[in-house]
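Derivation of every value follows stated rules applied to the coordinates shown; laboratory data play no part. As the structure is a prediction and not an experimental result, all values here were calculated from the model. Cβ atoms are built from the backbone, for glycine too; each structure is taken alone.
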Structure 1
Amino acid sequence: MSVERALEGTGTWLDDRLHGARGVRVLLRKVFPDHWSFLLGEIILYSFIILLLTGTFLTLWFQPSMTDVIYHGSYVPLRGVRMSESYASTLNISFDVRGGLLIRQIHHWAADLFMAGIMAHMIRVFFTGAYRKPREINWLIGIILFTLGLLEGLFGYSLPDDLLSGAGLRILEGVIQSIPLVGTYLAFFLFGGPFPGHLIIPRLYILHVLLIPGLILALVTAHLFLMFHQKHTQMPGKGRTNTNVVGAPMYPYFMAKTGAFFFYVFAAVALAAAFVQINPIWLYGPFNPVAMSAGSQPDFYMGMLEGALRVMPAWQTVLWGHTIAWNVFIPALVPLGILFTGAALWPFLEQWITGDKREHHVNDRPRNAPTRTALGIGMITFYGILWAEGANDVLADHFDVPLYWITWAARVGIFVGPVIAYIITKRICLGLQRKDAHLIEHGVETGIIRQLPGGEFIEETRPVDEERLAVLASRSDLPPLPAVDTAESDVPPPGMRGGLGRVRERLYKVVTESVPIASGHNGHGNGHAIEGNGHDHAAVGSGSGAGQHEDAESDDSHS
């Protein structure tokens, strides 16, 4: 009783001054939908927390200095070797600080998990259409977070000043120098003189431990605030609409589940760090500008940029005595520019094509947006080919094939592969739509064959259950494009005039291509399959009409 009275008194004292009781009650009653793919966002958040914790530990021992020292530590093979103080301090963390190597490896694995989580989360958001109104800002925040993650990872694994990370810095210098007109000056200012200089490690250290983490923390906070304010999207299902959220409240269910999941993530990263070696800098040795280790590979998230540099032909142009290295400038900027710019513009381009300005809180099934899904798989194919090309020397050695065979296969594949992936993916999505339409009209096969009085044999079917029917019929109509009112004039409506209007009309047909769903059926059809030509638009799927779950929350986030 005394504990309850103390807690009540403390809560009253705080509420009298902060007036936060109402906000806390709203937070604790907030309903979160349940789906395995939603855990991807939690993995990102928790890996970032692990990065902050382990990074704080490492900063206590790391020395961001390029001053030359003679190593006299515990690692015998490198005793007496001249190296930078940053490399020596990293060896000290790995071999002389208690638990230092484990913390280093946890930090590195958490960084990889953070980037993998962002990539998987953005893929899920794209395929399900969770970027649509009103979540365009959160989608852009995700793209910025991915960009900052790339820079943070690059700067982080460059800090030890080993031979592998030094090769990455050398590539960074070459990329900066390839920028026409200003590249040489930018590289000089960044490195403080000729490469490698003595300033780059301290400068990267400040960016890595202070500036970029602060930006990431601010953007993650903004992302969570917007998600809370706009409410979480949910997967299609029985009772799920754009005006409610079906799931479990923050307290106690979600808090207990997400708290346990944090420890699961931490345990998985710690197990990987304990049993799977990553970035053994003592095997690479200190950085030497004239040396390069064979089979050098960056972390996986930088593999696409590495592959782009390797796949590009040796194109150069000399203008007025200045060399423009297109073989470095184009692969360094164009591939990621295509991905990031395309991803950032797509929500607004899709909205312009379809004219759909409604709010969407229920996600699409990827099969129900075949053009979007096909585009996504095409871009993943483009990324994957360049990522594999980043290890062309390793692949050539492992499979005993000429190096240039792999390079030429990648040069052809980056143009042909995405097109083939787009066509195949779209056909698969339309085929899955036909399967869904068949289930809705004819029902589920029971395996029971019955003979009719006239001698005909038919297979009996049963109606689809309400939960599954709500998922199958979850497609919604897109608004039609403005049509010409021939009764009054032949002038096209605004937005459909001129060449741009004709382009929009053609893109609309491509984006909205789908197989129609027969309304009013649930396993009681006449036994004839639906014939769809893939160019009709789906009818509105109203689901089963059943009531919401008991834990459904009305939309009060906009009140």
Structure 2
Amino acid sequence: MNDQDLKRLIKIEEKLYEYAHDFGLDFHDIEWDIIPDQKMFEIMAYRIPGNISNWKYGRDYEKIRTMNENVYDGLPLEVVINSDPARAYLMKSNTIGQQVLVMAHVIGHVAFFTMNKYFEETRKDMIQLLDHANQRFQHYEQNFGIDELELIVDAGHALQLHSSPFDNDSEEIRKQRVFKMRKRQDHKINKSQFRDLLDTDDEDVVTMDINLYNQKLLRRIKQQTPIEPAGDLLRYVIDNSTKLEDWQKDVLEILRQEGRYFWPQIQTKYMNEGFATYWHEKLVHKLWEDKLLNNDDMAQFNYSNSLVKAMHSKSMNPYAIGCKMWTDIVDRWDKGQHGREYDNTTDSKEKENWNTKETGAGHKKMFEVLRSYTDWFFMQDFLTVELVHDMNMYVFVVKEGHDSIDLVRTKHDAAQIRDLIVNSFAHSQIPSIEIHSINYADSGVMYLKHNYSGAELQMKYCTETMKHLVDIWGRPVILDTVVQKKPVLIRLDTVGKLEVHELAVPPVDPLSGSGSSFSMVPDMTPVTLDISSLWKMKFPTLR
């Protein structure tokens, strides 16, 4: 990129901001860095500039570099950091058409960060936080060895996404809240005709009984931990583990904060990428209309944009699917194709031609949805059967012949595929797991409950994550979950011995709501299971 190209980009940047504000987008200031390709690969691998050192980032760097050099030729790469001002990175080797695409896309992302409520609690100093942590971690490596540091970092990475940025109450605050809800209040003596039914009408005695009850209640609450199911696994371990040293708690807390930073991005992946793609198309076409891009620029943009939105038989593309859904929302609300009257219309031709010409209502609805939705609700409310069919999002299976391999569509119809996709977005594929007790059956074992919603855990990752939890907790762990549609307890002790026990209690059916809930200390019926053969959760191939 030469000086002339840079001057063009500066002018284009100003126009992009002007267009975006005119369309109603609200966003923080953006700082841009134009960097070599290798530096871009490094930032993508490390996720945030200045992040701590870990073997996984080196692995990811090689993967990104190899894919970009051999597979994704021409696909524009972008990194934007949700800070204030936002930080965005452009590859020096990009053409003007690619740079413009990335810049407009970044503006869409930053608007999403600014306008969506789930990003309100996101730390804006994550780059500085990780940079300072990296310096401390280097001292930890010198003092305790790289192996000790890598073990604690791996444990933190395994558990860091089990922490919502909206779950900020400490255990002490939770106990105060529970005590306030359960304590008995002082009340006046009943002077009615039924007073003889009371044990006493002595107001001092009644008040003393209430105070005594509340004191005993408070003592029990202080002794119970956790007082409520704890979904922030790392925070609970950091606050209560007797094994961890201060430096290890520091490492885990930093990784917990990093997980909280990424949590809303994971919960809104399809909305966010689709929103940014929708707006980069509108903004770049406005540049073209105002003759700020030439034919070569637009040709490169169109080619790169086609790569961004390419659909694949073995995966779902959030850029393409999200953009199509936002476009459908804008189009339907601009035409009034929603509401009871429209939904109750049975004439297909009338529905197809329905247009109440409510120009502007589409973007108004878009911004309304943007502010308060996550992917799960977005898919529930706006992934229509028609969209599933139009985007050919059906399930395909591989069928091998003598001299060919074909992808054959299954018999699932569009409505079934829609339900499958919606269900797959429950918890954004991050299982909901909570700590219920650290003294299961008075045995000193931590008891965790998987809030089963129809998707079973992948056993390989489940058991490895339990190993990390045992390492930092220092005592055995039991997980209450569902395997092969049967309720089980998986127990892992401190020497790595794994046991699986089938429960006598049937699991709750997440669809019908029938069945019995798990008791706090369920009865266990021993059963022999080969862990290596347990069903591994895998969503069907979608296209």
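Have a look at 1, 2 and say which one yields -16500 for helix-only ellipticity at 222 nm (-39500 (n - 2.57) for each DSSP H run of 4 or more, over all residues; to 500), as calculated.
Computed on structure 2.
On relative contact order in percent (Cα under 8 Å, 6 or more apart), which of the structures labelled 1, 2 is highest?
Biggest value here belongs to 1.
To which of 1, 2 does the computed value -0.82 (log10 I(q)/I(0) by the Debye sum over Cα atoms at q = 0.18 Å⁻¹, for residues 89-152 alone) belong?
Source structure for this number: 2.
Given a value of 18.5 for mean count of other Cβ atoms within 10 Å over residues 145-152, calculated from one of 1, 2, which structure does it belong to?
This value belongs to structure 1.
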